[in-house]
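The following blocks contain the structures, represented as structure tokens.
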Structure I
Amino acid sequence: MRQTLCNGSLSLIATLVACPAVAEVASLKENQPPVHSELSFARELKDMFRFSGFGTLGVAGSDEDRADFVSTITQPHGPGYTRDWTAALDSRLGVQLTFLPTDKFSAVVQVTTEQEWDNSWEPDIEWAFVQYDLTSNLSIRAGRMVVPLFMFSEFRKVGFALPWVRPPGEFYFVPYHTSDGLGVLFKHNFGDVRYTFYGTYGQDDSRLHEGIHSKWRQGFSLSNTFEYKDTSFRASYSSAKMTFEERDDALALFKTFGPQGDAIYDEFSLRDREYTQLAFGIWHNPGKWFAGGEWSRGFSDSYIQPGDTWYITSGYRFNKLTPYLMYSKTRRDHGSTPQLSGPPATVGPLNDFLFALTGPLRQSTITVGTRWDFAENAAFKVQLDHIMTEENSNSLLWNVQPDFDFGDSVNVLSFTVDFVF
């Protein structure tokens with residue numbers, strides 16, 4: 001298990017997420033004493049359940065006191081403006097129970113706890129689905145599943161399975177990751193090439209921040225993975241209709257300014273608008289080193305900026321030490337952001353709100369770090385992120401203060417211990 005995990009194999013999900021197995025069933029003789037039957041039943045019952053878990057203990061600090069660095073869209077704050085150092089940025093705990101009553105049926109429940117939008121650590125259900133294997137290659141799922149948006153989506157929270165402290169924010173900073181609905185999993189070998197198709201359809205309701213609810217409906221995702229020896233290639237397409245009611249209510253204020261305001265609301269409305277995403281990824285891991293990257297393009301008919309996001313990364317293993325580098329970048333833009341005409345005192349705050357919501361999003365990060373596998377199921381990591389913002393643009397920083405100068409750089413230093421059990 002250590003070799004698979006330490007190498008950052010994309011097959012880790014097969015270990016931490018349901019993998020139906022054939023349980024050994026002992027045959028009982030008719031004249032067998034009842035105590036033997038009880039022992040056999042207890043042994044069979046034990047084989048039906050599998051318990052596992054993962055976690056991260058971390059601390060991170062920032063040299064910027066006018067904005068916070070966050071790793072997920074639901075975190076209320078991070079190191080920077082709120083406090084110099086915090087343990088809440090990357091720390092989390094996850095446990096999983098897998099039920100395998102037969103060789104065709106299985107069920108999975110995975111619960112995680114981490115910092116939430118209200119600064120609580122209330123447990124959240126990440127996975128909760130049942131799976132039935134129609135054939136050895138084809139399975140169907142029903143329940144809550146992680147949407148297979150990107151290469152590391154299914155185990156993005158399992159720090160031990162990642163070569164870095166966290167997935168690149170420019171790429172994985174998306175408003176939804178789970179779906180309540182149906183899933184189809186198909187696997188087939190074409191000679192030396194292993195092909196996996198994973199499709200999901202469903203919906204999601206999330207609380208992003210205080211006063212901000214997100215609803216995703218008619219969401220589907222189609223993921224295709226090709227594995228050949230040490231190389232994996234993935235192509236995915238996802239689409240959903242989204243609604244952010246509170247923000248849409250705020251945008252509706254523009255409609256009081258006549259045709260110009262109506263046009264702004266119609267263009268950027270957040271109610272039942274479609275967002276689609278196309279993504280490609282490649283990962284090469286021969287053992288001593290790894291290299292890979294992902295690219296995605298988003299298409300939007302709402303306030304979410306369309307555009308490109310990508311990252312490249314590589315690392316080399318020296319026994320238990322693995323230094324690595326990564327460069328990530330996002331450039332998303334509507335092309336132009338309309339503004340209301342009128343007295344600055346009246347329309348100024350609305351125009352500022354509109355730019356903050358729909359203005360261009362440009363940010364890039366240089367990451368350097370090292371991983372030390374000091375134990376069989378635990379690893380220590382240290383990572384430095386150099387985040388570069390751009391003028392006349394938004395960024396992924398949070399709680400940005402009025403005196404923050406876009407165009408400045410932010411440095412974030414992180415220390416984590418990742419483990420699995």
Structure II
Amino acid sequence: MVLQLTNTLGGKKEVFEPLEAGKARLYGCGPTVKEPVHLGKFRSFLLADILRRHLEYSGLSVTQVMNITDVGHLNEFEEDAVEIAAARSGLHAWELVEKEEKAFHEVRHALHIRDCHHYPHAREHIDDMIALVQDLEAKGLTYKAGGNIYLDVHKVSDFGRLAGEPIQELEARVSTPGAPPHSEKRSRLDIDLWRTDLAHSSHWPSPWGRGFPGWHVECVAMSRKYLGEFFDVHTGSHENIFPHHDCEIAQAVALSGKPQAGWWLHSGPVRVDGKPMSLENDNVVKVRELLASGFRGSVLRVALLGAPYREQLDFGEGILEQARNRVNAVLGFHEHVRGEAGTAVPGKNPPPRWIEETEERFRAALDNDLDYSGALDALTEQVDRLEPATIGEPAQALKALERWDQVLGILD
């Protein structure tokens with residue numbers, strides 16, 4: 001395997017070399033379980049799934065972790081997003097979290113996204129987060145203001161290395177009109193580590209008073225617990241790059257001198273009907289709603305992977321129609337060779353040349369920065385050219401197709 005991945009940390013395509021021979025440790029930012037998950041987030045979850053599948057296809061043993069954010073995700077007005085959503089729904093925060101997490105996993109399974117090995121919840125790792133904040137405090141990198149604990153980012157080297165902008169420009173980016181002026185903070189960029197707030201529906205005892213952890217500290221604490229202080233790949237959407245992932249890196253660098261992960265991969269933005277998907281454009285598409293309207297999960301999977309993962313995806317009828325055709329081609333070929341294999345007498349002939357050719361193109365596409373669409377093209381274009389007389393032994397074709405689907409995830 002000569003897999004090349006474009007690392008957001010540095011912005012270059014690099015040959016992936018696992019930190020430990022034969023193994024890979026992956027961490028992905030999961031959902032904040034407060035509402036149905038939209039296309040953009042599921043595109044990042046599919047990125048993580050394809051990476052994991054291709055690494056396993058290439059013979060590596062993979063450990064995959066995805067967090068579930070159920071507390072501490074503050075919006076631009078410094079309100080807990082789960083609390084706000086729960087109040088609007090009329091449910092208690094934990095009732096909403098349980099409902100939305102269940103729905104998330106149902107949609108995830110519909111899109112054939114494999115189960116991670118661990119789904120740690122923020123509320124179940126409060127002690128780990130408190131210990132991490134104490135370690136930062138012991139290094140003299142934190143301060144207390146208004147009862148809250150913050151990390152002073154000016155004491156951390158190269159803050160904002162993923163965003164790639166000077167710290168002054170980053171401070172301007174986090175200034176939101178109408179939002180609180182962050183008067184307690186020395187800098188708008190300083191990282192919320194612990195919030196003391198008895199009015200919050202969920203609060204835990206800590207050395208600084210009862211409260212709850214900040215969102216940015218959660219992923220650092222949980223990734224270190226399950227994968228160690230430095231692991232192979234961290235994934236997320238482009239929206240996670242700044243401030244969330246830069247804040248994760250700042251804490252990791254402060255603790256160990258290492259940027260948490262060797263590779264950082266991010267999925268690109270989604271446009272719907274020619275406009276960026278956003279609340280302002282009133283075009284946020286929830287995957288759950290698409291499934292409920294009758295779309296097949298495998299079609300949505302292929303559509304969301306229809307453009308290179310780092311690039312913008314234009315979601316609409318065009319890419320959905322293309323995905324339907326590609327899925328139908330795979331399903332139709334699978335049905336044909338499975339039926340033929342069930343009645344044919346197994347032979348001892350070597351596999352036909354088309355299987356080898358497809359394998360070469362398939363693997364080359366995936367090794368080129370996880371080009372899922374190119375890998376699928378390698379199969380569907382070959383299928384279009386095949387005739388019954390050139391397929392060869394049906395059992396060999398079936399075995400090859402099911403092997404490729406270990407990565408494609410269409411037949412799952």
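Here, each number is a calculation from the coordinates, and none is a lab measurement. This structure is a prediction, so every number in the text was calculated from the model and none was measured.
In this comparison of I, II, the computed figure 11, 34, 35, 18, 1, 0 for P(r) over Cα pairs in 10 Å bins from 0, in percent, for residues 160-279 alone is attributed to II. Sorting I, II by relative contact order in percent (Cα under 8 Å, 6 or more apart) from high to low puts II first, with the largest value. Using helix-only ellipticity at 222 nm (-39500 (n - 2.57) for each DSSP H run of 4 or more, over all residues; to 500) as the calculated read-out, with -4000 as its value, let me know the right label among I, II. Only one of I, II returns -4000 for helix-only ellipticity at 222 nm (-39500 (n - 2.57) for each DSSP H run of 4 or more, over all residues; to 500), namely I. Matching task: 48, 25, 15 is the computed value of Cα extents along the principal axes in Å, for residues 232-295 alone. Pick the structure from I, II. Answer by label: II.
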